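Derivation of every value follows stated rules applied to the coordinates shown; laboratory data play no part. Every value quoted in this text rests on a predicted model; they were computed, and no experiment measured them. Cβ atoms are built from the backbone, for glycine too; each structure is taken alone.
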Structure 1
Amino acid sequence: MQQFTLDVAVDIGPSLDNFLPLGNEAVHQHVKLWLAANQRSPVPIYLWGASGTGKTHLLSAVQRDLQERGEPFGYMDSQMTEPPSFNAAWRVVLMDDVHRFTAVQQHAAFNWFVNSQTTGCSVFATGDVSPIGLLLRDDLRSRLGWGDIFALQALSDDAQQQVLRASASARGLALGDDVLTYMSTRFSRDLGNLMQWLDKLDQYALQTKRAITLPLLKQMLDNIDQLI
């Protein structure tokens, strides 16, 4: 039985350039201007929205830009069981999916907030609901709610297909309308999930040395248990 190794070889990581801002133009522009500023505002930024609305994409794009600039920053998400202590050298603190934070992570996040206010470090955070709806300790929730707050809107089916087509084009691939329609109806409408399926389809096409077509996509799904 043949197995197909799905290693993504193309750098298609999140960036501000490949974020489709339809319905989210204001937050996209705000983040671009904030990131480019020589002296960033100490007012925290909080993005919220359902899964697939692009909040983690924007946070990851900020993280990537900071790395490329050589700016020190702190990062924490719900998978980080032992968050580091605050570093006074940090220029920015990034906190992703704060709604999932444990008591330990919430304690660290509050500490980061307090220290950020004294060192001039900026805070950029994301969650799935508005600050008032977060089931977090009161002092952390209040700090997340006093800055610039943006609710991200989900993309329409047409816009999601536009993102998929653009991502495929960046890899040198062409997706037919039949493939895009099938992916939109067969898979979850969560854009992050659709992008993961595009990764799999791209690598399956490379392994089988065939162009991406609807029959190839269906064949991949028929052999899904063989994909590792």
Structure 2
Amino acid sequence: MAGMKQIALDIGLASPPSFANFFAGPNEAALRHLELWAGNSLRSPVPTYLWGEPGSGKTHLLKAVSEALREQGASVGWLDASMLEPPEFNEKWAAVIMDDCHLYTAVQQQAAFNWFVNALNAADGHPRWVLAAGDAPPADLALREDLRTRLGWGHVFALQALTEPERRAVLRQEADARGVFLSDEAMDFILSRFSRDLGNLMQLLDQLDTYALQTQRAITIPLIKSMLETL
């Protein structure tokens, strides 16, 4: 089973990413900053950039902001590395959100630059918020100079991945909330073999819960192995 180490289950969360289901841990300052801005669109928007290793919560926070703004009836522009033909900037957007900046192609970099310029110099005189994320500080991104420098204009937050004790505590808390008994052995097995990304761990727990109910079995290491064989 050694080959299973650090598997990233590339599937969505059981529930949409939100501020409420983000375990801040060492990233409290970034969470509070984003909550404050998303809750007050009259605030003068200063561009914000998040960076950190995979699993540190960047995409979760970007999606949480997008969700919070949508709940207020606002629309946002979203760009990530999977969007090969990004749309033009839209004046109706309340914010532009750009994920995976470090992976952008030349076409995506051009779109991101256009979005950034249009957001800050909106025709109606009301600047839009620019929120972006990548795997390195702005100065270290291998991007065109005009985009790279702009990403570093405002607030920059370095996100830290949760430590193993923190991930263990969140997993335990989530399991308890679902009424799922997770033994220490099963917890050790999960944490030593799966992606450090908390979203992936939550999704795995959701799958295990469903599979355990279907098979009428407790969540044990044999059950986890059995479920993985069915994926």
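Overview of values
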item	result
Among 1, 2, which structure scores highest (criterion: distance in nm of label points 7 Å out along Cα→Cβ at positions 159 and 175)	2
Structure with the greatest value (metric FRET efficiency 1/(1 + (r/R0)^6) of positions 31 and 127 (r between Cβ atoms, R0 = 25 Å, to 0.05), set 1, 2)	1
Which entry (1, 2) yields the derived value 60, 34, 30 for Cα extents along the principal axes in Å	2
